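What follows is a set of structures to go through.
Derivation of every value follows stated rules applied to the coordinates shown; laboratory data play no part. Computed from a predicted structure; not experimentally measured. Cβ atoms are built from the backbone, for glycine too; each structure is taken alone.
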Structure P
Amino acid sequence: MPEASWLSGKEAVIFDLDGTLVDSMWMWGDIDIEYLGRFHMEMPDTLQRTIEGMSFSETAIYFRDVLGIPRTLEEIKRDWEEMALYKYAHEVRLKPYALELLRLLQSEGIKMGIATSNGIAMVDACLDALSIRSFFDNITTACEVRRGKPYPDIYLHVAEQLGADPSACLVFEDVPAGILAGKAAGMRVIAVDDYYSGTSEEEKRELADDYIASFAELPGVAKA
């Protein structure tokens, strides 16, 4: 569990979105199965780990070039957006105590950003449905930087946009690729438990500076 001084010296907190701030990873496995099924293909057992951290565009390229989906890059991305938008707007929920954490950070004057591998249309639908957009000073998708996670590009970009030194940034992430990205950016990383990355818990604990099962474990959050 992080110490009581977990925010000491921090200028900014940067969140991954899916599986970290919101409980949404359940739907992507369903979408992958359904989408591959349209082309009479089964989902490889290693797919989720293989595409972990890839940007929305990088994942679409993988589906086209490696899995052999007979669609253009833009068609694949459009298909996924159509399948996911309703779920993001109506079914995805915040992780427990996420709202309390955001309120606490806001009260402390900490800048907040989002660094997500998801596409902007889904991000917009999710943030608007949950009414949390106003908490964030910057929202960046991996499609906006040269390389997706585990490379540090997206975290360095968000820190620059927030006007914060990377060493003064704290990252929340739920998967190893994202943790590696935050650490490569020179930031402190707290790993967040998520059911859909549960098999990676030991690796996440080893890679991150801290590990939490819930945001309620962070000192001050449960009372926010």
Structure Q
Amino acid sequence: MEVHPNYDLYDGLNEYAKVFQAEERGAALQQLFDDMVDRITSQFPPVEDRPSVGYLTPSPDEGSAVVIEQDGRGYQHKPFHALNTIQQDAFEGLYSEMEQLGGTAYRVDFEVLAEADPDVIIHHNAMSDIRDPEADWYGTVLTPMQNDPVAGEVAAYRNGRAYPWHETYAAGPIAMMFETELIAKSLHPGIFGEPMGLEEPPEREKLFDRQELADIINGDVDNE
């Protein structure tokens, strides 16, 4: 049985670019992302001074969360690989205590979450709720976690550093630019500026050129 390859986001993009004879645009999108990541990571402090990171989906009513290993394959893990957060995985060494749900997903109770005590939490697939005008992610997820007697003591919730930035099912090359920027700001706001969510950040705090991205989308690619 032939197994379909597990493409990285930009490997997949390049295959699409070939089909639509838009290889230059595909290459330009990848280069724009790579350049942004190089600029971001070149400013990171030493590993020992970086915050620990948790990547999860909480269920406040159930007193548990689904933790996702950051060192997974596939496009949804792209920003974690790009920003090398794997070295900062707050749950490293605790996965053996968790109930594996399949693949890289594990269920944990809030006691294990408190034991891991991540400095920063990125909420899996929460950006879709932020974009949905009928959803209330802050009221149904964040506030209950902050008010929980156990989860509320986790550093990320206690210090206001739990974010709904991660998009899963719509994380194409354009969304990935913004998402990676937001995660970088969430990790190091003192370096890159506070994350603004869906709002436009100040010009000096933009980590990639919006006009260059628009030009690539519109087919205006610099071949030099």
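Below are the figures for this structure:
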{"read-out": "Distance in nm of label points 7 Å out along Cα→Cβ at positions 195 and 211 derived as 2.9 - corresponding label from P, Q", "value": "Q"}
{"read-out": "If helix-only ellipticity at 222 nm (-39500 (n - 2.57) for each DSSP H run of 4 or more, over all residues; to 500) is computed and equals -12500, the structure in P, Q", "value": "P"}
{"read-out": "Entry that produces 21.8 once mean count of other Cβ atoms within 10 Å over residues 155-162 is calculated, selected from P, Q", "value": "P"}
{"read-out": "For mean count of other Cβ atoms within 10 Å over residues 27-34 computed as 15.1, the structure of P, Q it came from", "value": "P"}
{"read-out": "Among P, Q, which structure scores highest (criterion: relative contact order in percent (Cα under 8 Å, 6 or more apart))", "value": "P"}
{"read-out": "For 8, 35, 38, 15, 4, 0 (P(r) over Cα pairs in 10 Å bins from 0, in percent, calculated) the corresponding structure among P, Q", "value": "P"}
